[in-house]
Structure P
Amino acid sequence: MKVLVEIRLRARHVIGPVVGACLIVYIAYHAVQGKRGLIAYWQLTKQVDQAHLVRAELSEKRDHLHNKVRLLNPSTLDRDMLEERTRFMLGYSRADEIVIFRK
């Protein structure tokens, strides 16, 4: 009987720190592994960096196409560009020219 009383007395002093330690471990685990933890943050930053690279590539392609469209615009028609497009579309070339098609 005395042993049970002693266990209850000591349990009151031990339960608080054990629950506190468990709570700290729980919060730390979810701060690192959780849906909004550090690992998820690092993965999101990688995705954002990749999206910036894709955006830069697409922006460069868009600028290139915009420049071509501007050169073919009827109000500011560039004769060299018009000649290049007609030769490509019709498949004509001069006898002294070498034609190299790129994708």
Structure Q
Amino acid sequence: MIRVFYRWEVKPENFKTFKDVWRTTTINIHNMVDGAHGSVLMVDAEHRSTVITMAKWDSIDVWKEFWGNSNPQEMYKMNQLAKRVSVEVFEEIEDQTQ
């Protein structure tokens, strides 16, 4: 399992729309792409324009196949509403969340 962290800068006036588009995008990717397990949306508690989305994937190979040219069509609307600042991939070693 891997976790992919996307850091975004979202203007306050775009946040609600970004959240709605993120939800739809996440559901669509999860339903259409084998190996995609959904995403979590988080906002910085002090800097509300900093947003992190964390996606869970079966493997880095599955994610790389989806990621392709670094601008998947499925994420187009999110990129129109916010600036994607970074993408980081981490291998999940152990998960003790409940």
Checklist entry - Comparing structures P, Q by distance in nm of label points 7 Å out along Cα→Cβ at positions 16 and 48, which one has the largest value? => result P
Item to check | If Cα extents along the principal axes in Å is computed and equals 35, 31, 21, the structure in P, Q | outcome: Q
Checklist entry - Who wins on mean count of other Cβ atoms within 10 Å over residues 56-63 among P, Q, i.e. which is largest? => result Q
Checklist outcome for this item: Value -27500 of helix-only ellipticity at 222 nm (-39500 (n - 2.57) for each DSSP H run of 4 or more, over all residues; to 500) was derived from the coordinates of, among P, Q, structure P
Checklist entry - Hey, mean count of other Cβ atoms within 10 Å over residues 8-15 derived from one of P, Q reads 9.5; which structure? => result P
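Read-outs: derived from the displayed coordinates by stated rules, not from any lab. Computed from a predicted model, the values in this text were never measured in an experiment. Cβ atoms are built from the backbone, for glycine too; each structure is taken alone.
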